[in-house]
Structure P
Amino acid sequence: MLRKLELWGSPQELGRRHGQILAADIRLLRRTLLTYLAHISLYAGALPLFGLLKWLARGFWPQVPPHLQQEMAAIAAGAGVSLGGVLLLNVIDDLANNSPRCSALAVENGEAPGTCLMGRNLDYPVFTEPLTRLQTLFLLEPQQGQALASLAWPGYVGVCTGLNRAGVALAQLSAVSRDRSLKGTPAALRFRLALEQGDTVAAVAAQVLREPGTIGNNLLLCGPQEALVLELSARRGAVRHPRHGVLTATNHYQSPAMLDLKGRFPSPPPYSVISSDQFSEAYSQARNQRLQELARDRHLGPEDLQRILADPQVANAGTAVCTVFRPADRVLWVARGEAPPVSQGPFEAINLWN
């Protein structure tokens, strides 16, 4: 059964309880990163590399919303780890920058006319074993703003896969972009802020666009009756809507307004579980086309989206998270496969706030 952690109160209360309960796993993630750094430096420079990453992460601190600064500081104190280490966990994607992964789709007129469903695969090239095993559903009741659920990992306060009580679901996907910055709000923290403050898809999108960003993202937002994709770079954004009742996103821009910002797909990181040919725009486009083919001209329910996300042309060896949302009644289905691609299932249904 998926681990769930209910947290409520002030930022300090949220963070302290988070850190105390998950202290062992937060330290495990730190050791996992150190082990990886040791491997890629031939065991000569793990601690210097870790120190460099923490120093780089510190540059994001002034752009972190104050209440999330307080929450991270309390996590560090509760877990007995450094604040720099907790910050690094939350901004490592902004530093790693443009590691292409993930597939997502939303469909209108699902089980009932006018009802939207959303599903997403989160694919990661490294750390797939701990990311799969340590998945945690955080149920957050902050003193201010919307209650929300975030499917994430110990020490993580941002949202890359989540749903708020108002019924807005969110899935973050990287997008390879030339427009990057170290002076924006780190991506997952930017999206947490928007889910806390927005009670409609439009309101969440507007909040995201108000904040400066760091890297490229395709952000899929889905409410009970509407869905959109925000194609984002550090300084620009474009909105994309469903066509023929289907909206898909992978890791490249599709909006004409963003095409001049397309970046060059990187090589795989050392020890990647995803093959080199899958680090390409061709693979991103092929996954997007496959999603369109599987969803076109059909009324789809949650089990249909689960099957689409498990398709071998969509999922891959890095698929560590797979989730389907029905925002209308605040239900999500989380894949509980023991190893990637976890989208092979089985799925656990979770009813939120009912």
Structure Q
Amino acid sequence: MAKHISKPASKRPSPALARVLLLQVEEAGGDADAILARAGVARRAGSRHLFPWSGPLSQTAFSAIYHDCIAFLEVQASRSAHRPPMTRAEFEMLCHCVITCRTLADAIDRAAAFCDMLNGRGGQLSVRTLGAQAEFRMRSLRATQCAGAYLADLTGLSTYHRLFGWLIGEDIQPLVAHVCYPPLIDAAVAARLLSCPVVHSAPDNLLRFPARYLQRPVVRTPFELAELLRSFPFELTTMQSKTAPLSERVGAIFGAAIAQRQPLPATADLVAMFSISATTLKRRLGEEGTSLQKLKDRCRYEVARNLLDEGRLSLGEIAVRVGMSDVTTFRRAFRNWAGRSPSAYRRAVAGPMAG
């Protein structure tokens, strides 16, 4: 099935955010010139503290600057707490752990359990529901409060916010963020990381958003995750969680259920997941040129075809895998999908290989 979840909506890089990051690196004793050089950007002569560059800042250069600055600031902020920061490999492993979860709530719980194993290096994560709102808490366990730590924690909240939206294929609309810092950087710059009101000097770092998102199903695949991690989370110039068509999200749910050998969700399950009525579900799928039955058939056909290609399972075993009651029912359904029987399909696939 063709997917459109990952199509980005471009935005401009933020020179203002890059300048703030570089200045904080310099103030903390880092080598801002080296970071600029690695990003392919040179300072203009006589502009030691303003970091002007000729022409627009490219997306690639911005991402490189953002990555190197946050890596340095994270190390500095973690040093005061006498613990190293979470590594890139550990963050990627966290992402691989949550990609197989059923719902966003499950994914957040698993991320929290993963960070607990890091003995504080990944902070303490939790989520709770407050009526119609969900509260994602990220306690970073910093020993000192400075602008560098503030930027690192804002990046952390922003990263989880965008990761959660990407997992469910929807842009999660944040309601408010709380940070345990005074307003140490310009509000317009902070808004590049979190586009919602920010409450400062709070007891913890947290993000509130509508609780309905917690029951949204995870619709991404490990293959898509590998593509995301090429630039995430330092590619702020694209939307990582652009809303997917409803048909793609429902199809992903059906595909995951078949892969996990679970019954396909009923209409009542789907309307609860997406907080819409059965009538709206049917209407929106119709507007996208499909229906629940067509999506079920397409997912079953794709799984059946892959299993037939592999050639290891009998037709009876494949029938069970795709949720058919018996071989006769499977044969009839496959002929409707492919225009030929599963045995004929398998012979056609095996023919060139056998020759």
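Read the figures in this text as sums done on the coordinates, not as results from a lab. Remember, predicted model here, so these are calculated numbers, not experimental data. Cβ atoms are built from the backbone, for glycine too; each structure is taken alone.
Distance in nm of label points 7 Å out along Cα→Cβ at positions 174 and 222 computed as 2.3: which structure among P, Q?
Going label by label, the one that fits is P.
Among the shown structures P, Q, from which was the value 66 of percent of Cα pairs over 13 Å apart, for residues 214-261 alone calculated?
Q
Thinking of P, Q, which structure, once helix-only ellipticity at 222 nm (-39500 (n - 2.57) for each DSSP H run of 4 or more, over all residues; to 500) is computed, gives back -10500?
Source structure for this number: P.
For log10 I(q)/I(0) by the Debye sum over Cα atoms at q = 0.06, 0.13 Å⁻¹, the calculated result is -0.29, -1.02, so let me know which of P, Q that is.
Q
P, Q: which one has distance in nm of label points 7 Å out along Cα→Cβ at positions 38 and 118, as calculated, at 4.0?
Numbers: P: 4.0; Q: 1.9.
Going through each structure in turn, the value belongs to P.
Taking Rg/Rh (Cα atoms, Kirkwood Rh), for residues 254-325 alone as the quantity of interest, name the structure among P, Q where it is greatest.
Q
Who wins on distance in nm of label points 7 Å out along Cα→Cβ at positions 206 and 230 among P, Q, i.e. which is largest?
Q
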